[in-house]
1. To test your reading of the models, identify which of 1, 2 gives -8500 for helix-only ellipticity at 222 nm (-39500 (n - 2.57) for each DSSP H run of 4 or more, over all residues; to 500) when calculated.
2. Among 1, 2, considering only mean count of other Cβ atoms within 10 Å over residues 18-25, which has the greatest calculated value?
3. Please state which of the structures 1, 2 yields 31, 18, 16 when Cα extents along the principal axes in Å, for residues 34-81 alone is computed from it.
Structure 1
């Protein structure tokens, strides 16, 4: 899993590329949480999932955990560039009721 961030005009963008599963989630949580802590004054945060090739239920837990962390800072979190397979899973799981998707 590749993870990197950008921060521009108050927007924290977290880009994920690769597989989001139980093997990658622990390190990814640490990296994402560190980025959220570092840019806690952001106006919003965006998880760019365009490069995620696979996501299991651990991925849903990762998303909800980052939503809760951002919420503690008062930062709205969004999901962008999600592939159609993961989009169906997130729609059925109700994740979009917490974390809206944007283009």
Structure 2
């Protein structure tokens, strides 16, 4: 069954202010990259961004959970992005830039 590309296309449109933003197919998901930095995951109708101990708090404050691709696996450094943030391209760009900036810092 082919993946639904509508959310991926919408997210890429919302993130068009990022440098060289792309989505690469990975199993049943899409990996989001900016300048070859992996910062996000689109899976099953949800968007997740890379976080660390500090940046994950705002996701938790919005009631968001970490990415859990299976019942036995949880990626604690990728948290779901709230829907109201996804709908606001300026805010989504801020959150995406923060997710990108997490790389190279202690996570």
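1. 2
2. Largest one: structure 1.
3. Label of the source structure: 1.
Read the figures in this text as sums done on the coordinates, not as results from a lab. Computed from a predicted model, the values in this text were never measured in an experiment. Cβ atoms are built from the backbone, for glycine too; each structure is taken alone.
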